[in-house]
1. 2.3 is what came out when distance in nm of label points 7 Å out along Cα→Cβ at positions 93 and 109 was calculated for one structure; which of 1, 2 is it?
2. Can you tell which of 1, 2 yields 1.8 when distance in nm of label points 7 Å out along Cα→Cβ at positions 229 and 261 is derived from it?
3. Which one of 1, 2 has distance in nm of label points 7 Å out along Cα→Cβ at positions 165 and 181, as calculated from the coordinates, equal to 1.5?
4. For which of 1, 2 does semi-axes √(5λ) of the Cα gyration tensor in Å, for residues 77-196 alone, calculated from the coordinates, equal 30, 18, 13?
5. To test your reading of the models, identify which of 1, 2 gives 35, 21, 15 for semi-axes √(5λ) of the Cα gyration tensor in Å, for residues 141-300 alone when calculated.
6. Assign the value 20.3, 65, calculated as Rg and Dmax of the Cα atoms in Å, to the correct structure from 1, 2.
Structure 1
Amino acid sequence: MIHYENLFNSNNKFFTEFKKKFEQVINSGWFILGNEVKNFENEFASYHNVKHCIGVASGLDALTLSLLASNIPENSEVIVPSNTYIATILSILHAKLKPVLVEPDIRTYNIDPIKIEEKISSRTKAIMVVHLYGKSCDMDPIVQLCKKYNLILIEDCAQSHGAKYKEKLTGTFGGFGAFSFYPTKNLGALGDAGAVLTNNDNYADNLRKLRNYGSSKKYFNELVGFNSRLDELQAALLSIKLKYLDEINTHKRNLAKIYLENLKDDFIKPVVDVDYFDVYHIFNIRHPMRDKLKEFLLKHEIMTDIHYPLPPHKQKAMIGILSGDYPISEEIHNTTLSLPCSFGHTVDEIFRVVEVMNKF
């Protein structure tokens with residue numbers, strides 16, 4: 001069986017270092033907001049050439065706290081892609097703001113800059129872009145719109161660790177770059193974890209308070225905060241894996257190249273452009289008979305996944321919150337299929353997937 005993702009295989013290379021570091025953390029007797037968190041924050045900020053990194057408990061918290069740290073007035077509008085994962089929408093709602101959906105580009109699956117401006121109103125205060133599947137959004141026109149309308153730019157980088165647009169890393173274009181380190185990510189922890197990048201000193205100060213009960217001094221609380229701290233153990237393990245992030249991305253890019261060069265044109269493959277350095281957190285194809293293709297592959301012992309089967313505006317939880325028609329988003333959700341493409345997969349396994357798919 002070729003699994004869609006096998007986290008043992010993906011992390012096996014790091015286990016020796018993990019075990020040694022785990023023992024060090026246990027023996028230190030310090031488990032919350034200690035040196036391991038500081039070290040990872042410094043390393044992750046340095047990797048991106050950004051002033052501040054603030055570790056938090058999850059990618060959702062990274063997005064929610066970014067919105068709160070920006071002091072956007074309640075009930076303001078935030079523009080967001082209509083085909084994103086639900087967490088992006090939830091962060092806007094948790095911050096007591098209103099999500100305004102914009103359709104993606106059918107070629108890249110990222111928010112379509114051409115469609116953003118028509119959704120900007122006097123209540124719009126931010127644009128939250130999502131670098132989906134490991135491909136950066138088309139950032140030049142988005143940055144220009146933020147400047148034109150004085151909007152805060154928040155990047156959801158949950159799937160784009162190490163991805164670039166015109167040689168610039170995602171997470172470094174706007175006021176906030178929010179990351180998830182969920183275990184399946186290119187830079188994945190062994191549990192939930194997240195972080196926010198920013199060059200703004202005030203934003204960083206707010207984020208550090210918000211993640212820790214609104215406090216910068218123990219037992220003295222300046223903001224209505226949360227308990228959302230990246231813990232010492234996850235930070236320590238992330239520091240180990242960060243050293244290998246470029247290697248992880250190179251491996252995934254090599255596997256993606258096999259798909260791109262060998263899959264039949266019956267399958268709609270990800271677009272490749274010189275301005276984009278894609279890291280393929282997810283390698284997705286589209287096909288009008290997606291469900292039959294998924295079943296066909298499973299019969300041949302190849303597991304796949306769907307990111308995502310239902311768009312946000314169709315979710316039960318969003319009844320009465322999100323409205324409107326989003327045909328491009330629905331087309332993507334109805335036809336997309338995610339293929340095995342992890343650090344734990346071998347070249348031979350990917351060629352096997354290609355062989356079976358080309359018989360469909």
Structure 2
Amino acid sequence: MPTHSLIPSSLSRRTFLKRSALATAAAAAGPALLTACGSSPADGGNGGEAMTFLSILPLETLSMAPELLAVAGGHFAKHGLDVTLQAVKGSPQAMQTLLAGVGPVTRLGQIDVMAAVAEAKQPLVNIGTLSRGSTVRVVYSKQDPLEKPEDFVGKTIGVPSEGGTSSKVVSLVLANAGLDPETVPRQVTGLTPGTFNLVQQGRIAGYVVSIDTATIVMSQHDDAGVFDPSTVVKSDSQVYVSTEDTIQNSPDALKAFMAGIRDALAEFVADSNFDKTIAALRKEYSFATLDDDTIARQSLTMSRELWTGGDASKPLLVTDEAAWAAGYGELVAAGQAKPGGDPASWFDNSLLPEPKA
């Protein structure tokens with residue numbers, strides 16, 4: 001029986017106090033932030049310096065595997081941190097909450113970070129690249145396939161939030177193919193496998209989901225197909241993000257956080273069939289894609305490929321300056337980021353631990 005349910009029926013005193021503190025800070029920052037506190041956080045409960053990680057994803061997904069294992073496997077605790085994983089409602093709220101000082105670190109798409117820094121001059125900094133490719137997939141029905149950008153035109157695509165990362169990825173897929181993103185309507189839908197019913201009913205042509213959700217939909221429906229945005233988009237990496245003020249005032253805490261993430265990733269990379277890492281996660285958590293052996297292994301295999309960029313010998317989390325700059329160029333060309341920026345000043349590898357020998 002997991003000791004850290006992601007939707008607990010009761011809360012430890014530590015979790016209650018942390019959630020109350022987060023709610024108080026969010027309320028002080030404004031009503032828009034208060035809704036972030038309704039989600040149940042995954043509390044590390046390991047002692048050490050308290051830190052809140054702001055997650056744009058639901059916690060019940062293997063897309064959160066690095067953070068979940070860093071808690072469950074004691075990697076954060078080893079570096080002196082007691083990390084609470086707090087879900088917020090999408091990238092816009094995560095950035096707003098981060099800038100308000102409610103939490104020191106989040107994980108965002110490169111697209112969102114570059115748009116915010118280049119256009120709004122927000123003081124956001126990429127402190128480590130997690131996924132070196134798109135972590136989302138567009139699920140569709142083979143009866144009306146979405147195999148290439150041209151297939152999207154005139155069809156409604158489901159996205160988890162209005163104007164969020166997923167919607168921007170769809171726009172970039174179209175723009176990179178020379179198509180007008182406005183020709184593809186978006187509709188806010190759920191992220192669950194059950195949302196595929198809307199596709200089968202013809203109410204939407206497809207919807208954007210995480211890798212593990214796409215994997216489970218494919219396993220449940222013979223008529224399901226998947227489009228990988230990475231075949232068209234090169235700038236949809238996922239990065240850990242903090243603010244200039246936090247980097248200046250709390251560098252040691254951020255270094256400890258990134259060290260815990262690196263150790264968790266290294267454990268996944270070394271665990272060839274994921275027996276050890278899946279067992280460690282299941283001791284603490286329970287949700288559909290984790291509890292299914294086949295889905296869990298398939299999802300983690302695809303994620304590991306993204307974390308390593310296909311080369312496990314290269315250091316984890318290090319942002320490649322050339323790839324980062326190329327992503328900015330792609331976004332500028334597609335009209336999704338303001339030109340004239342200096343992408344080299346928007347990332348900082350100095351908070352990462354030294355590569356292990």
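1. On the way: 1: 2.3; 2: 1.7.
Going through each structure in turn, the value belongs to 1.
2. On the way: 1: 4.9; 2: 1.8.
The read-out was computed on structure 2.
3. This value belongs to structure 2.
4. Working: 1: 22, 16, 13; 2: 30, 18, 13.
Of the options listed, only 2 reproduces it.
5. On the way: 1: 35, 21, 15; 2: 32, 23, 13.
Among 1, 2, the structure yielding 35, 21, 15 for semi-axes √(5λ) of the Cα gyration tensor in Å, for residues 141-300 alone is 1.
6. Details: 1: 20.3, 65; 2: 19.4, 55.
It must be structure 1, since only it matches.
Only the coordinates and a few stated rules stand behind these numbers; no lab work does. Computed from a prediction, not measured in an experiment: that's the story for all the values here. Cβ atoms are built from the backbone, for glycine too; each structure is taken alone.
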